[in-house]
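Just so you know, all these numbers are worked out from the coordinates, no wet-lab data involved. As the structure is a prediction and not an experimental result, all values here were calculated from the model. Cβ atoms are built from the backbone, for glycine too; each structure is taken alone.
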Structure 1
């Protein structure tokens, strides 16, 4: 996980567990979303214009499940921006379980996000300020 600079702890809840005794696969999307929101808060900031008038929408997500997660596991989500295009960007992510001071990848994938103007309901180029903030974080 050395190529990832952003790490978010995830609190597992009893309601996340399915009949088979492990975290239901649908909950992984929620964990990834929590990490994605925290990534943008930490990297881009909480500018109201960016989050309410202009922001990002999820266009695509991929998940590869590697191992089950159980209620008492300690998990984290790593996130990084691997591509910045004109109107979209790709975030790579990995959910890891901490076990005996080692990290095991339990799921990984990527998400394509599109910059969107909510007022005009259309895609737009990624604002330069946000683009630079992401580049500084990822390359710095």
Structure 2
């Protein structure tokens, strides 16, 4: 089996807008949007809102990379969870809900990168699928 890119998504988020939204909703935005693990990692981060903005960008980027491949053309991006690996790199957690979406989209792997600079957080996600050699022409 060969792998092929079946979708890509990029999202750019204003860190200050995430902070303002969270403060305006008295934490409800963060509570509804991020997993327990993501919120805990944000609390350990030197810049909580920069961390959360990057994770929000990942959720949006996964949606852009995958939703068009599903029969429904949509899913709740809040099921996307990102963890920090021991080396500091991000990884998308494939929980049961996201696994079901990926199966319906025929996606086998998600690759992710996050960067923050100048008050902005950017995430890029590539959706990878397996393809048989005869379908690669």
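What the table shows:
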| quantity | calculated |
| --- | --- |
| Computed 3.2 for mean projected area of the Cα convex hull in nm², for residues 16-63 alone - originating structure among 1, 2 | 2 |
| With distance in nm of label points 7 Å out along Cα→Cβ at positions 72 and 112 derived as 4.3, matching label from 1, 2 | 1 |
| Cα Rg over 2.2 N^0.38 Å, for residues 80-127 alone - structure with the largest value, from 1, 2 | 1 |
| Parent structure of the calculated result -12000, given that helix-only ellipticity at 222 nm (-39500 (n - 2.57) for each DSSP H run of 4 or more, over all residues; to 500) is the read-out and 1, 2 the choices | 2 |
| Per relative contact order in percent (Cα under 8 Å, 6 or more apart), the highest-valued of structures 1, 2 | 2 |
| Identity of the structure behind 4.1 (criterion: distance in nm of label points 7 Å out along Cα→Cβ at positions 24 and 120, calculated), options 1, 2 | 1 |
